[in-house]
Structure P
Amino acid sequence: MTTTSVKDRFRFAGVCALLCAATVVAYWPVTHAGFLVSYDDELYVTNNPHVLSGISPENLLWACTTFETGNWHPLTWVSHMLDCSLFGPRPQPPHLENLAFHLVNVVLLFCLLWAATGAGWKSAFVAALFALHPMHVESVAWISERKDVLSTMFWLLTTLCYVRYVKKREGGWYAASLACFVLGLMAKPMLVTLPFTLLVLDAWPLGRLDAPAKAAAAGRAAGRNTTPPGWRAWLPPLAEKAPFFALSAVSSIIAFVAQSNKRAVVAVSSLSPLERAANAIHSYGAYLEKLVAPVNLACFYPFPQRQPVLATLASLAVLVAISAVCLRERRRAPYLLAGWLWYLGTLVPVIGLVQVGVQAMADRYTYVPFIGPFVMIAWGISGALAQWRIPRPAIFAGATAAVFALAGVTHATAGYWKNSMTLFERAASVTRNNDVAYLNLGVALSSAGKTDSAIASFNRALAAKPGDAGVAYDAYNNLGIASARAGRTNEALSYYRRALRAAPDLPEAYFNLAAALAAAGNGLKAVENYRLGLQRDPGDFDARSNLGDLLARAAKPGEAIDEYKAALRLRPNSAATLCSLGRLLADAGHLDESIACFTKALVLRPDLTVAHINLGVAFAMKSDMNDALLHFREAIRQTPRSSEAHADCARALASMNDTAAALSQYEEAVRLDSLNVDARLNFGALLAGQGKTADAARQFGAVLAIDPGNTAAKRDLGLVTRSWGSQRR
């Protein structure tokens, strides 16, 4: 090991440590942030049963086959499952993991640029800009954007392995690069442009495209008859990238199918080609503006009703001017063209030419593309300052000041991601007519019990996009939820009906109205609306399960059993639904099927007290009192204050002639719940059978005080009273 190599390693370690420390300080607010339950986090974590139940063979299969959220990214799903398996559904661990991935990406970018260019300090400056630019906060602070930081890690690993392959010409590095690329595509399809960036790197800084021309020039200088290769110089690098381009094509097809299935791709008829092109040009310019002046950042930028013509033309002029400069300086400063092509190319999938979603642009889309401009800035400033002979200490001081300024803005921006309320209040304050911000702010306010403020926010959303059916549905639906929470049942039903009129083909509109009707006591209409919704979406588990509950309460056990079974085909591991089905099967006399349901529920949820109680009842109905007693006692162990568990245990003990223990359990049952009529009736009957007529009479009298019309209590009270009277005579 040479002295120089030792110095380089110490310098590398020191730079990495400083970069990581500065990044942690800048992003520290995210370590105390919560879930954004109204903004995709409920889809990715808090309300996703596959993620919440952690790693399992069934969940891994689901991750590899689902198009949930309009994406195919199994590796991202697995990372969220792993979080829940290790730490449970808490927000801090995934926030820390996102930050950890970002730190890894910072170090990888530094390694990549240093390995490719040999320029350590310029590479460090690019890594610092990447680490601390406020536009990257969204990718790090949003748990649902795990796919961004995770896929970028594999992007950088792919590229770093490729650089090693180019320098060492070892096939193992090429294979490693291809493997990392596959993993990256499984985390997020944004990597489809990565093969293009490898060609950019071939041109600069690797210089592979110039090598044939230089060899030809050297041959001519030596007197040999050689001609420049021209366009043929591109053939070997292109052939080398063929597997990468093929994988990108497959990933693009899968992504389009996934987004189409979730209606994430805006219909071509809704945005004309001219509108999409104008937004793309405007977004390219807007991103550059926020690169230089990262102010008024928002989690959502609404698509304008009409794109400002002057702003679009200004963006086009800037793009043309920068392109012209980069082309003109391609020989003297090739890093300018390389960085510019990186920026333009990597934004193509998300720039809006194929409009996905309703946002005009998004900060998270710049996580990888900004690497290009950062390179242009670092190498361009270095070249300019070298010509002006600026002292190194002054250069270092200026770079440090810029980095600290960015870190300060990043720290403040990260603070807005504390929770949904702070995030969407900020978005609403820095943008205009932001219906998404108003809707999500309203949801946060409603959840916090600020009903009037929530209703005002939902009405602002309606005013921001008048005539938009999607906004109308979301606003009216959330107005219904807020009104229901405030106890305004009639208003809630009115809003739900308006939501249904705004989206008559949306299954959720029927399901939400059905739930409100059920809560209002109109079970018949609720059943009707659940069925109308299920005609449009037969695969909604919650709707199936809720319909089963309604049918069970309506004394239609056969239909309820059918719905519960359909729900379990959709989600076989729902312990609650298994219990609901098991109770109906037991009532219908299908005891073996019932026991199988409760047993499976307990495999899934061993702490589910109600499953132990119901399983005990099923065993008791089969006259298997030992197994019944075993589960009743386990229910009591888990929930000592369950009056039902004590009463069921008492009945089992009484049937086994353990009268003393049964009386003790009944006494505890009525102590825990003085209104438990069944326990008092059975307690009284057992007391009467033991000749304790006075105590029995007190239990029957207590039942009549609770339910004066209870005929069983009247009959039994009469019997024990007569018996007591004859004994006294």
Structure Q
Amino acid sequence: MTRDHRPTTSLALATFLGLLVSAAAIAAPDTSLPPMSEHDIEKIVQVVAADLSHDGRTAAFIRDVPRRADEENGPAWRHLYLVDLDAPEERPFVVGEERAYSPRFSPDDRFVGFIAKRHGHSHAEVWAIPTGGGEARRLTDHGADVRAFVWLSDGRLAYVAAAPRGKREEALRERGYAPEFFEEDLREQAVWIAPGDPADGPAKGDRLTEGRSVWQLATDPTGPRLFAGASKRPLVDEMYMEQNIYSVEVPAPSEKVTPREFDLVVDVPGKLGTFQVAPDGSRVAYTAAYRRSDHAPSNVYVIDSGGGEPVNRTPPNFEGHAVEVTWWDARTILYLAEEGVWQTWSLIGLEGDAARRRLQFEPGQADLVPRLPVVRRGGRRLLFIADSARHPAELFLSARDGRPTRLSDSNPWLAERRLGRQEIIRYEARDGLLIEGLLIHPVDESAVAAENPEERPPLLVDVHGGPEMAMTNGWLTSYFRPAQVAAGRGFVFFTPNYRGSTGRGTDFAFSSFGDPAGAEFEDVADGIRFLTREEGGPTSPARVGMIGGSYGGYAANWFATRKSELVRAVVPFVGISHLISKRLLTDIPVEDEDVHMGAPVHEQWDLMLERSPIRHATESRTAVLLLHGDSDTRVHPTQSMEMFRALQRAGNPALRLVFYPGEGHGNRLRAYRLDAALRTLAWLEWYVQDLRPLDGPLPPLDLSAHYGLELPDAPALVQEN
């Protein structure tokens, strides 16, 4: 089953302690160092975006930098840096209390453009800063948030934004007349053309397109033509399910720009991934689902840039998911794929069969999980972001087939922490299907081999969301996935890629279609039984906890009710509890129906009720901590309210519901990320590690002493039952 050079040992021939040896296994740590703490999570800095100059000499990248406790509560800052690749030394360009996005070099490499809301402006606009240093200047004066932009080959700017509100509408809003019309009166995300020279000063763009809302934008390297991924309306559901590729001609600089409709390049039957235009402008390469019912992009296609019939260039029987694509040269495509717990790069030529050539790193760098690279100089230089089991996302440079050079070190303090050993595991599900997952051992592994199963470490199971995603063998720790912190607290951390996950081909992903909480969650249950078995299991069967966000929160709710005997405590985050109301309240009803359930709501009442955790609330013997953003449009916060009330009325004594004001489908603000991490760990330690009685006091409600703030003294509150 192994599809690359990384060595593994067959499960049938191994006990757990000798299971699978991964190239990413962490070397023996210095035992004098402390493990990661929950406060280390809020210090993690990551590289989140990058671009490479056209001459291949300079990189621009953006770091996500969490706010400190003494700063105003808010999302992380985003700082822009440049680094000269011939003598790598990063230079800060936009730092401090700034949030910069989408770095893009101008065609002549004189400037780096970026999107930001700064200097008191109420909307995000496009800015440019000289690559030699100096002050950033605003390029656009649009009056509504700019969502994306590209440079045209002639130096002009094309950007995506809704039309600004008119004076009449603004006057009404100022006087308090601002009713919101649900899925009506939508503001189309159009393409606008503006000068790209900072010397021209900020400019209001001229509208180029109408009739479609744009989600992605790409240029034709050879001429005045743009390509867009667009849908009829600016709804998230249509972005997922109705996005097609279009082209539009851009008038010459001397001609007037007037609104025009797009020309269809390809009607994508299912989900569209990413796309790029060939260097000679002749073709468009893109990733997309194989069929309408596939829940994720999986195949590589090529089509003439003027339209026609797309050609599928995916290797036959590919056991992976091709998720993003770019061009190596005018005749060769490079694509990023999920393959099992790895992400890989491969090349496919445009002629002949679909044989591919895998691009691999030199020995010693095989543990990197790379993103799609920026390719320059015909593949002679590739700039990319990658993480590993030992570090979060950093910036790397690689020559063709060469050893990657790491350009950034965003978390030097990690060298002073002991990390749990991370490895790949595989186990058989009850029907014989091999399931793959990742496991992090406790930092102190001495208890793993205890003779008495009850003395072995507690198990923390993390069920990923989607289910259209896969956990890769890279950095796993974040505010709601406290993997290495849990390992430092003595937990074994386990995250399975159950059926329905990506990275194993379309048949594996499709195997959970129309079967929510069916075989997919049995795979998770089989993983728990495998890890807690009396003979050879590394964890205690009496001390199992589970966390999960979104669809993973659905799993946590399901295990807290229908499979309560397997888990002692769970923390569902923005989780599903009632399939009927979830489907009727979500912002992706079409996606839910077409790629998950396979039928309209009115045809599946009985199935959805039976597979809803609230239906089985009376079976719960599990401590349940529900966390939810009160502004979530994907999984409505009433899902957690229904779960809370169902469990409460069923008599569950170990129950708590926490809402995060203003947060959506995931937390953005420092305060609520920190609170979610602290509260999750406290709940799991209380009920799983310490085995506190379910009918006893709940964990402390007031965690403010751990926020890092200067506050008046106050005792922690304990909720008595």
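Tell me which structure, out of P, Q, gives 7.1 once distance in nm of label points 7 Å out along Cα→Cβ at positions 139 and 451 is calculated. Of the options listed, only Q reproduces it. In this comparison of P, Q, the computed figure 5.8 for distance in nm of label points 7 Å out along Cα→Cβ at positions 251 and 499 is attributed to Q.
The value 19.9 for mean count of other Cβ atoms within 10 Å over residues 67-74 was derived from one model only; which of P, Q is it?
P
Upon calculation of helix-only ellipticity at 222 nm (-39500 (n - 2.57) for each DSSP H run of 4 or more, over all residues; to 500) from the atomic coordinates, which of the structures P, Q produces -3500? The correct label is Q. 211 is what came out when volume of the Cα convex hull per residue in Å³ was calculated for one structure; which of P, Q is it? Only structure P yields this read-out.
Only the coordinates and a few stated rules stand behind these numbers; no lab work does. None of the values given here were measured: they were computed from a predicted structure. Cβ atoms are built from the backbone, for glycine too; each structure is taken alone.
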